[in-house]
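Structures given as structure tokens follow.
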Structure I
Amino acid sequence: MKKVLLYFIGWCLCTGIVSCKDFLEKYPYDSLPQEESFKTADDFSFHYMGVYSSMKAPGGFTEGSRIYGDIQCDLFQSVVASAGMLSGIYNWQFNANDPDANSIYDAMWVTIGRLNRIFDNYPAIKNNSTEDEIASMEIRLGDLYFIRAFCYSELVKYYCEAYDPARADEQLGMPIVKTLNHERNLPRNTLKETYDFMYSDLDSAANRVVRTVNITDVQNVRNLLVGTQAIHALRARLALYQQNYALASTEAYTAYEACEQNGLTLAQSREEYEYMTIGDGLGAEVIMLLGMTPDDVQGSVGAYFRKSFGTFLQPEFIPSRAFLQMFDDPTNDYRYGIFERQRLGYTHGLEWEVCYKDGHSSLLDKSSTNPAYQSMPKLFRMSELVLIIAEAQASMPDGDLNMANKFLNALKMCRIEGWNEKTYSKAQILDEVKKERAKELCLEGFRLADLKRWKMGFLRKPQPYTNAPFNAIEVKSDDPRFTWPIPKHEMDVNPLMKGNESNY
């Protein structure tokens with residue numbers, strides 16, 4: 001039934017111009033019409049769908065920004081006899097020429113370019129449109145402002161330092177590009193200016209987006225577009241990264257309350273949690289998905305963690321012992337169910353836990369004998385909101401520890417069978433949040449940014465049949481490669497572009 005819905009949901013954006021089938025499939029991400037196609041409301045719809053198609057490319061949201069940071073850090077280890085995928089990132093030896101480290105940068109700027117092309121041509125389209133068409137386009141324009149802010153949030157996560165309120169007006173951010181009609185070469189704006197730009201785009205989105213995701217939308221795979229909860233959730237994420245804890249908590253709580261009022265809930269059982277994370281990626285706590293069909297050429301997360309040859313699994317990466325030990329109660333913690341202990345199909349015969357999270361969706365496979373190992377990325381979930389509230393309240397000098405405890409316990413209650421509520425001190429809450437974010441948000445694009453903003457290094461310890469010497473390295477919190485280098489091709493063509501410390 002869900003597979004049918006992916007193709008034939010006929011719901012529309014306010015006026016019914018764009019069906020879900022068209023929205024997901026019509027516009028291939030590797031082609032782009034010429035400027036003269038920007039004349040009518042139908043042209044707007046065509047390019048609007050192209051933006052979502054662009055987001056599906058392997059280097060962006062469907063693979064790179066989901067897993068590369070986790071692999072770089074301490075949650076997984078590379079297996080001996082693997083094919084060496086992502087070896088530069090895993091080994092901390094990547095540079096400005098590394099295609100994997102460059103892929104997120106390139107994917108985000110391609111999408112931003114498509115967005116800006118629409119913004120540039122929108123006034124001319126409005127002049128040729130009816131009032132009803134303009135009303136529909138304005139709502140979808142809100143989606144586009146949100147997506148541009150989202151793309152910038154990924155760029156600053158990987159290619160900028162962690163936000164320091166004391167010197168953010170000196171830290172390097174990203175070039176602020178609002179139009180395609182700009183100078184050929186632009187310098188980097190400050191990090192504060194970049195964050196201000198993201199908030200401005202989110203304000204523009206909030207002024208246009210009126211849709212609030214409800215449980216009916218979720219159950220019918222209609223949480224593919226921007227809702228009001230997602231706007232608040234992205235604001236909360238940005239505020240947390242800025243150490244603006246009051247704003248982070250307020251925005252996260254607003255989004256969480258709106259979710260509950262519309263029937264969304266944290267996954268309440270082992271079956272529901274595993275269906276959301278191991279199965280098809282759907283669930284009552286998913287605020288926004290990036291919709292996919294079997295015909296989309298997207299990244300393949302599962303190929304890194306559960307690649308199979310015949311009846312044997314030969315994953316590139318296995319969870320680290322340190323990661324597995326974060327689960328204090330693996331028998332009762334539903335999240336431990338993303339791992340399954342198996343004997344690997346390599347000649348060394350390692351027996352170890354294999355990670356199944358987000359590795360496979362039956363909705364996206366054309367062949368059961370040749371699986372694509374793909375899934376639909378969950379861009380926002382309610383569990384992230386819970387953890388933002390707990391961390392933000394515990395981080396403020398006058399924070400509400402009762403509120404922090406309430407939300408932290410609420411998450412544990414939904415994830416650990418038989419959980420008995422505990423009361424934590426401020427320091428304990430922050431320690432718990434650090435572990436909970438690793439367990440809850442692994443392979444969703446957070447680990448690298450979290451360690452960077454917490455100013456935490458890590459020690460990768462040796463494990464059986466994992467790749468030496470990089471299975472035993474210590475990374476200090478000030479290592480330059482916590483901030484990825486600006487791609488060399490960008491530095492070569494733009495003399496105004498300043499690199500990061502990792503560039504030199």
Structure II
Amino acid sequence: MTQTPISYGARLRQLAAERGDAEAVCFLPARGEAQSLSWSGLNAMADGFARALIARGVGQGDVVAFALGNIPAHLALAVAVWRVGATTMVLDPGIRPETAAAMKVRSGAALVIGQPEGLGDISLADFEALAASLPATPVEDRIPLPGKIVLSGGSTGLPKMMCDDRPFTRVPGASWGRVAPRLGFRCDQTQLVCGAMSHNAPFTWAQNGLFEGNRLVLMERFDAVRALQAIDAHEVGFAMLVPTMMVRMYDRLEDSGATLASLHALYHTGAPCAGWLKQAWIEVLGPERVTEMYGSGENTGQTTITGAEWLTHQGSVGRGFETEIRIYGADGQLQPVGAPGEIFMRPDDLSGRSHYTGPDAPAPERDADGFQSIGDVGWLDEEGYLYLGGRRDDVINTGGVKVHPETVEAVLLRAPQVGDAVVFGVDDREWGQKVLACVVPKEGSVLDEAALRAFCHQHLGPQEVPKRFHICEVLPRDGFGKIRRKALRAEYAAA
């Protein structure tokens with residue numbers, strides 16, 4: 001296999017020539033039967049989309065934003081954008097038209113493509129019709145710079161935009177350096193994509209999978225039982241999940257009848273994983289098949305940990321992988337081992353860092369040696385293993401006691417009748433802030449607030465027990481399982 005870096009467009013063309021009608025994507029729509037797309041078919045779709053982009057005036061250095069669901073066109077359109085030398089910016093398909101318009105102005109995008117009618121400059125249906133109407137002329141594979149604009153934050157306003165300045169190429173067999181194999185990622189395997197590709201991590205891993213010749217099992221919508229059964233039916237080897245998905249899949253594992261025998265790597269990221277949940281999956285799969293990475297879209301660095309390491313360092317997210325870590329106290333001084341503070345990281349390869357871009361781009365929070373914070377708190381043990389204490393801005397100060405919402409959520413998700421939960425602080429005259437929990441009952445269950453409160457008192461300190469429970473039908477999680485506490489807190493404050 002060549003060691004020369006090539007673009008994603010050139011790599012797909014290469015694989016299409018080699019593999020032709022072999023299956024590249026097995027698409028599981030929300031309704032209906034599975035659909036198959038070959039390598040040559042995916043490449044032809046990307047070529048058609050590239051011609052349509054050129055017809056719309058898109059060229060080298062332009063930004064193209066698109067708001068599509070988890071459908072094969074999402075995969076092909078990203079490659080098409082890169083193929084013409086442009087930059088992708090993925091948006092949530094549920095984004096409001098006015099927000100999409102504001103992001104177009106903010107990014108200077110040349111084109112916004114929306115799956116829903118009325119979203120962006122052109123609908124996906126009209127864009128596909130344009131592609132189909134054009135003659136099949138050859139398309140040159142160009143190298144974009146940058147390849148992606150990644151969005152971060154935006155819980156109560158427009159998201160921050162990040163990118164790096166390197167040519168968007170990769171080396172086949174090493175699309176994400178040494179960290180991918182550390183997490184159990186392999187080439188020429190079957191890979192499950194069940195997180196929304198409108199978020200950077202599922203988007204990145206799906207495209208890296210295609211780059212490495214992986215057959216993708218693409219779920220239009222996450223469903224716990226269907227995901228478990230798909231792993232068995234399609235002999236999936238690698239799956240990236242977030243803890244919200246892991247909870248739901250664990251709860252339905254027995255009902256699904258899945259054995260998960262083919263799954264050699266369950267890799268999770270995106271949010272803190274409760275200790276009981278991690279332990280449960282290690283017991284199901286064995287420690288050698290569970291891996292985790294902690295990092296950020298800013299590429300400030302990362303930690304990794306295997307299941308075996310976690311069993312001897314329970315609660316940790318691992319040691320720095322090609323990354324150094326420092327912990328700073330509120331006074332700006334380095335913290336000793338075991339003392340909590342703000343996490344600052346510095347990757348070995350500084351060229352891989354992203355920088356904020358666009359109007360009002362914030363300056364990175366770095367120390368004199370280039371270690372950068374993204375606002376998380378935690379501590380290191382004597383062996384250099386990192387333990388998270390939550391987001392700096394999410395900590396609840398109730399009666400002078402600091403409560404981390406993730407700690408309370410982890411307990412709530414263990415309660416027999418709770419299907420989902422989120423915790424945040426709301427202003428209170430007596431306590432300064434009080435702990436409020438929004439909880440969703442498990443399907444078929446009725447929540448007993450007194451029993452839930454008693455359960456919390458068994459597993460939490462007195463100040464950590466929510467002072468108020470709000471029963472919800474559903475929580476506003478995004479396609480990657482994340483919830484924006486600031487936005488939810490602001491909504492409750494307004495009410």
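Throughout, read-outs are computed from the coordinates displayed, never taken from laboratory work. From a predicted model like this one, the values you see are computed outputs, not experimental measurements.
Suppose you compute relative contact order in percent (Cα under 8 Å, 6 or more apart) for every structure in I, II: which one lands on 19? Attributed to the structure labelled I. I, II: which one has helix-only ellipticity at 222 nm (-39500 (n - 2.57) for each DSSP H run of 4 or more, over all residues; to 500), as calculated, at -14000? Attributed to the structure labelled I.
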